[in-house]
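Here, each number is a calculation from the coordinates, and none is a lab measurement. Fair warning: this is a prediction, and the values are worked out from it, not measured in the lab. Cβ atoms are built from the backbone, for glycine too; each structure is taken alone.
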Structure I
Amino acid sequence: MELTRITPTPQQLRALSHPVRLRMLGLLRAEGPATATGLATRLGLNSGATSYHLRQLATHGFIEDDAGRGNGRERWWRAAHQSTFTDQPATEEERAAVRAFEQSVAVVQTEFLQRAVEEQELLPEAWRRTTRLSDWMVRLTPARAEALVTALERIVEEVDEEEGAEVGDFMVVLQAYPRPGTQVVDPS
């Protein structure tokens, strides 16, 4: 599948580093255009707060008006890109922005995982068999670890999406990191 992606600047990442904004962007990417009122209902927020967060996302290039929808009273929003990628940060400002973003991503992905576990028994057997909560600990150099992550990303990005009655949304979340507490911390 061909993804449109954004690689945000530190300023853009700071704007996105809010769990509510990540949830909104995720909904617009997964479910398509929506209004502030619709998103507020889905997220359990008031429409004023939702509108504020949507304006922040638009200001920083993550979403845009969906001009083909709505009327003068309704403003519809859509995701401007399908995916967000971060580069390796070079400066302290970039590192701080990436860390804040990753903290928010961890919160949102943990919530998704919890909901998936809670809903698992409600799924048809064929979908229950697809769920994996596995981990592997392998000993690698940083170069080999990076190559592994790149290969896994490539596999997912090259999947051809399907159509049909049995097709459903399937999340693949890649979490790869040095095991906490086992690496020498660089004091710089």
Structure II
Amino acid sequence: MRERTAGSEGDSVELDEIKSRLAGGEPYLANDPALRPYRKRCEELLDRFNATALADQGERDRILRELVGAAAPGVRVVPRFLCEFGFFIEIGERSRINFDAVLLDCAPITIGADVRMGPRCQLYTANHPHSAELRHGMWESAKPIVVGDGAWLGGGVIVLPGVTIGANTVVGAGSVVTKDLPAGVVAVGNPARVVREAL
């Protein structure tokens, strides 16, 4: 990846290249200089978002729509909210993300309509190699996460790279989702396992 500052000529081409590489699961250097302007943009928007008064939903909505790739009508995200780039996050209509969510969007994170995420949910697209040498070299890769329409993630749920959670599925508080979950079930535990159909 070539180094380029955000807003310079050809920036949209550079961003398209970056997004394509990360979303494709290719190895990348976490400290690549080409990523810095996009992280800096995200950090500045997060500072503004997280500094809003809890009652100031209008200002948060404006900042959120500048921060993320897409936020449909009726979305509500409350501070403190953290993400890596922002541009990979899409949130469907009427979805709610509660306090202290962490969405590490080094690959796309797609959240459907009418999703509920409890406090301190964590969605991690980034993965690190098992080789210590590669980790020390700052190599990473990433896989997309999808949360289907109507899903409910209880407080403190962790979702790992590459996972899809089916529509209307409920994930119990504190669960760690390591593999895909089908639609319409209740899953709990570490790793999360299906225990029954959702009501």
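Here are some notes:
- With FRET efficiency 1/(1 + (r/R0)^6) of positions 75 and 155 (r between Cβ atoms, R0 = 41 Å, to 0.05) derived as 1.00, matching label from I, II: II
- Test item: relative contact order in percent (Cα under 8 Å, 6 or more apart) calculated as 28, pick one of I, II: I
- Given -6500 for helix-only ellipticity at 222 nm (-39500 (n - 2.57) for each DSSP H run of 4 or more, over all residues; to 500), calculated: source structure among I, II: II
- Among candidates I, II, the computation of distance in nm of label points 7 Å out along Cα→Cβ at positions 51 and 83 that gave 2.0 used structure II.
- Structures I, II, by distance in nm of label points 7 Å out along Cα→Cβ at positions 123 and 139: label with the highest value: I
- Structure with the greatest value (metric Cα Rg over 2.2 N^0.38 Å, set I, II): I
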